[in-house]
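Please go over the structures that come below.
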Structure 1
Amino acid sequence: MIGTSKAVLSLCALCALCGELFSSEPTPWATYRGNPARTGNTDGKPGPDKPTVLWVLASQDHFIAAPVPVGDQFLISGFGAFNRPTLSAVPLSDGKKPVWSRSAPVLTLASVSSPAVSGNLVVLGDGLHQDSGGALHALAADTGRPVWRLTLPGNLIHLEGGPTIVGGKVFVGAGSAGVLCVDADKLTLDGKDVSAAEVVKLQDAKWKELQAKFEEAKKKDPDFAVPPSEDQLPRPAPKVAWQVGAKKWHVDAAVNVVGDVVIACSGFLDKEKVGERAVFALDIKTGEVTWTQKLTANPWGGASVSGDTVIVTGSTVGLYPEQIKGAKGEIAAFDLTTGTPKWRKDVPGGVTGCAAIVDDVAIVTATDGKVRAYSLTDGDRKWIYDAKAAMFAPPAVAAGVVYAADLAGTVHAVSLKGVPMWKLDLGAEPAVKAPGMVYGGVTVHGGRLFVATCNHEGPHARKPTAVVCIAAK
């Protein structure tokens, strides 16, 4: 429910956002996996030495995106039966009833996009491979109120990768629509330019009007009176600053923004014969391609960046468990400024998740059930850990420990030297009682691990899922 006081608060938050975003680097969790190095951790706090399940949020939804912390809550996007979209803000402390949840019609299509958060703005994309068209949504982080929406119609257009918010702009891949830079502060409504302040006033007035009609309808026939929905509020569209690669690339992975460079990874769809298997560096202001390099496997996990090195992972299969057998992968390093190749390594398993980079080491997971660590400098393999179950999810790293979750629903903790520390089988845990696959990776925040499961297919198809908080015993 939107009242005058909430509208003022939302306006203040939006104004604060505009001022906060004028920086050269994304703030924590304003980009996929929390930072350009894709570590899944931004506060540096160590996870538990001996794990226990602190709380469990049982669900019927399927979570391919990892949880994203915002304040004392976390955001989790997913989809339910008939691909019904969901986005919820859940307390970090106990995982109990969501502070707010949004589904259709506020959201339109199922989402596998990890939300990006900056100030009071939450941005995420929607649409899956089979959908024609997708949308980029912005909501208020404190209330879940819709702020704006950019709709992108067209075949093989979907926004699966997490966006990045920086410098007042949103950068996102959109499948066969390529890469877009959207101005989050410049909005249009019914063909007219509007400010954030004007939008709030229009939404507030419209809500009062809808409430008045509802009260009148209740007096006439309370059994058939329909309460107003936030989807009935005016929702502007942000202006597109630039767009590149439309109908040429196929960008499903999250883009990475470092300084004045946007790194985008495009795959090639063998069945549809669409896209270009390559990594591109784009000028942040214009979208102009400054360098490009061909890839030998599809970069579904996207690029990770540390210092002057770009790490791109690749896989011959997507996130399809039935295709794992025989999958191959690669990990390749390039110079951030020039695109000059530094090294490449073949992997005997598909690497569907991005690398996590820390302390001159690039860590990847693969469908052959292995976690591997490579020297960022020359690509020499430093160690290998066998999880004994296939992995789609990227690793997380915090305070010298690597956390990886597999498709059997087990979370593994390994030191940065490759020494096994502990593992926790979520499906076997009495507190969870819901076996499931992990697609989105572990999020490490406040000394705790947050992980969500997915059963849209596989051995436990359509069975209940869970969001789990793991803490110290």
Structure 2
Amino acid sequence: MNKDKTGYGFLIKWLVIAGDLIVLNLLFFFVYRWTHTYEIEYFNAKLRIIILLLNFSYIFAIYFIPVWIYKPVMFTDKVVQRSLSLVSMHLIFFITCLFFLKLDVFPISFIVYLYITLFIIFTVWRVLAREALKLYRRKGRNYKRVIIVGAGKNGMNLYAEMKKEMAYGYYIYGFFDDNILLKNTLPNYLGMTYEVEEFALKNEIDEIYCTLPNSQDEKIIRIFNFAEKNMIRFYIVPEFSRYVKKRLALESIESVPLMAVREEPLQFFHNQIIKRVFDLIFSFLFLIIIFPLLYIIFGILIKISSGGPIIFKQTRTGIYGKSFDCYKFRSMKMNDDADEKQAEKDDPRVTKIGQFLRHSNLDEIPQFYNVLKGDMSVVGPRPHMLKHTELYSSIIDKYMVRHLIKPGITGWAQVNGYRGETKTMEQMEGRVRYDVWYLENWTFLLDLKIVLITIINMFKGEKNAY
């Protein structure tokens, strides 16, 4: 391993910021020149102030949305999300400054071109910078010297995760544990826990990860105090990580730390606002522009095929387990089993036009009215019949967790193949697993991705839609 553990990787944050400022200013002049056909007075007083505000707005925005691409683990979708957040924050600051200083001299086209292009370039720039850093780390540079105290199951699991990818930037020396038998079975066993301090100082350790059980609190406190005194970062892996395999949220009541079982982005008010505004705009535009035409066409076909009502209303389970009336284009003949029995392959109840509607997801279109009312969202876990909620909640762990958010017309489980009839318990468990993942990892970009995949699937058709 290269002795120069840091290299110049620590500069990546400042290189990205410098690149951002260069792009921001060059792009501003380019778009300004493109949207203004007349001669520009580049050095007049008003333009100087605007350029100053442009850069100050970036400084404020980067304070709230800092550069994180140097972190050990950060996936591309998170890079895209943070780029969007940064550009949105800059837009808010910049427009606000122009408005209050009465410098709003730009046409709407200028703002649109500038910020769409800025988002694209910032995203590409950050993804490339992230990949460059990963490559740099794979060559043995910009890493952290790490030891793990405790070679039990937690310690071994941590080691396995850290060793998955050199690009995470960890160089793990090995384990300290008071089980002397490990000396003959563990290839990177370093010694007893009382030897941690000497080894850490001698090898300039950056981080200590402690996986000892709570019963060994004296050893934990001793090593923690040592790390604090010598400016070594200290991390505790909790005992329950053996059976809780997921990301947890750290909270506190005064000085008492708490671990929340899950982190839910939609618990934050600003995320709720973003999702609800998107739901309102999307559903309202769809209902006034597209729905009337589809209602007339499919209404006539439904009446011809089987008679009866065009819209089918069914009580389903919504947010927090509350029931609501869910609307669909009727795709079946009138029958007494509609509220209890799922549609299955070659179901004789499904009409010819109903088969097309179900195969293309078009039977769900009236649910945009549910979205407008607030019972549903455009994207979320699919709502189930009350009978199925009662059944599955008693036999599937975490089933009711999916009801912590509004149900959706489409969802993460649906675009990953879990749509339509669920013949086996494994299929329903898979659907629940994807729904809970969506709850814990929601982003606005994820919603847009799901909507796009759903539209593509509508044209392709889905084999599980009976």
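When relative contact order in percent (Cα under 8 Å, 6 or more apart) is computed for each of 1, 2, which one produces 16? Traced to structure 1. Taking log10 I(q)/I(0) by the Debye sum over Cα atoms at q = 0.06, 0.11 Å⁻¹ from the coordinates of each of 1, 2, which one would give -0.41, -1.08? It must be structure 2, since only it matches.
Determine which structure produced the value -16000 for helix-only ellipticity at 222 nm (-39500 (n - 2.57) for each DSSP H run of 4 or more, over all residues; to 500), calculated from the coordinates; the candidates are 1, 2. Provide the component values of the computation, followed by the final result.
On the way: 1: -3000; 2: -16000.
Going through each structure in turn, the value belongs to 2.
From 1, 2, which structure was volume of the Cα convex hull per residue in Å³, for residues 33-184 alone = 121 calculated on? Intermediate results must be reported in sequence, preceding the final value.
On the way: 1: 121; 2: 149.
That value comes from structure 1.
Each value in this text was obtained by applying a stated rule to the coordinates, not by laboratory testing. The model shown is predicted, which means the values in this text are computed figures rather than measured ones.
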